[in-house]
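Read through the structures below before going on.
The numbers here are math on the coordinates, done by the rules we state, and not lab data. Just so you know, these numbers come straight off a predicted model, no measurement behind them. Cβ atoms are built from the backbone, for glycine too; each structure is taken alone.
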Structure 1
Amino acid sequence: MDLSRIIVCDDQTDTALTLAELLRLYGYEVFACFDGDACLKKAQGWLPYAAIIDIGLPGITGYDVARGFRALPGGGNVVLIAVTGYGKHDDLKEARLADFDWHFNKPAPPSSIIEVLRDPDSSVPYGTRF
């Protein structure tokens, strides 16, 4: 697994492209997509180190995308980060059950996301680690 590969999946095109460009400035190779099906399709041939996924996606939800990642060969090693407007207690519970590693409410501080990418076991403000 290439530790520089990141997938950003958010149906808000500007949000996905802005985060992707920021991550490129930090040296990551980033693929941005705007729905869950495209995210999983890309991951099948280009397994990333991490995926940053919105929950409220068209088609399949971010929860289903996380489950799809975990079902891929090597997908159990991908760092899955939910960055979403879904931040209630039940949403966090569902994210944990879908096997996300991290959950951030939008707007998530880019510095916290970068820190998680550098060290998924770190403790960062504004995020919940499962």
Structure 2
Amino acid sequence: MPKKKQEPAPLSIDQMEQQLAQIEADREKLEAALQQRRQADLVDFAEGIGAQIAERGYRIDEVIAHLQKGRKTATRRRAEGQPRYVDPDDPTLTYRRGPLPGWLREKMEAAGYDTTNRAQREAFKSNHLKRVA
């Protein structure tokens, strides 16, 4: 008849806490080793790309300039996302473009402007809001 496996004795709270602390320490060491490995891999990768660029007779700055061409529009789009109008009474309320936010619609209606009329919206913005950039 096969012997029954004996279950290990349950761990005490102190033992569990010690094991958990050891696991956390091991995790931190592993994360540091992973970060070092990723950095070394990045260096190797960059050197390989640099060698390929040189082999083909290009300069690194030429390639970088070519790669960054598409990034200019992304930078411009980010700048366009900045608020164009700010509520002078509460600078946290801003408006750039698109559908009118609730706070702006309420202010316009309270001042007697028609929110559906473009000319009145523009008049309200120029008379009652602070324009930035």
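Given that helix-only ellipticity at 222 nm (-39500 (n - 2.57) for each DSSP H run of 4 or more, over all residues; to 500), derived from a single structure, equals -20000, which label among 1, 2 identifies that structure? This value belongs to structure 2. Which structure, out of 1, 2, was Cα extents along the principal axes in Å calculated from, if the result is 34, 29, 28? Going label by label, the one that fits is 1.
When mean count of other Cβ atoms within 10 Å over residues 23-30 is calculated for each of structures 1, 2, structure 1 comes out greatest. To which of 1, 2 does the computed value 16 (relative contact order in percent (Cα under 8 Å, 6 or more apart)) belong? Going label by label, the one that fits is 2. Taking 18.0 as the value of mean count of other Cβ atoms within 10 Å over residues 55-62 derived from one of the structures shown (1, 2), identify that structure. It must be structure 1, since only it matches.
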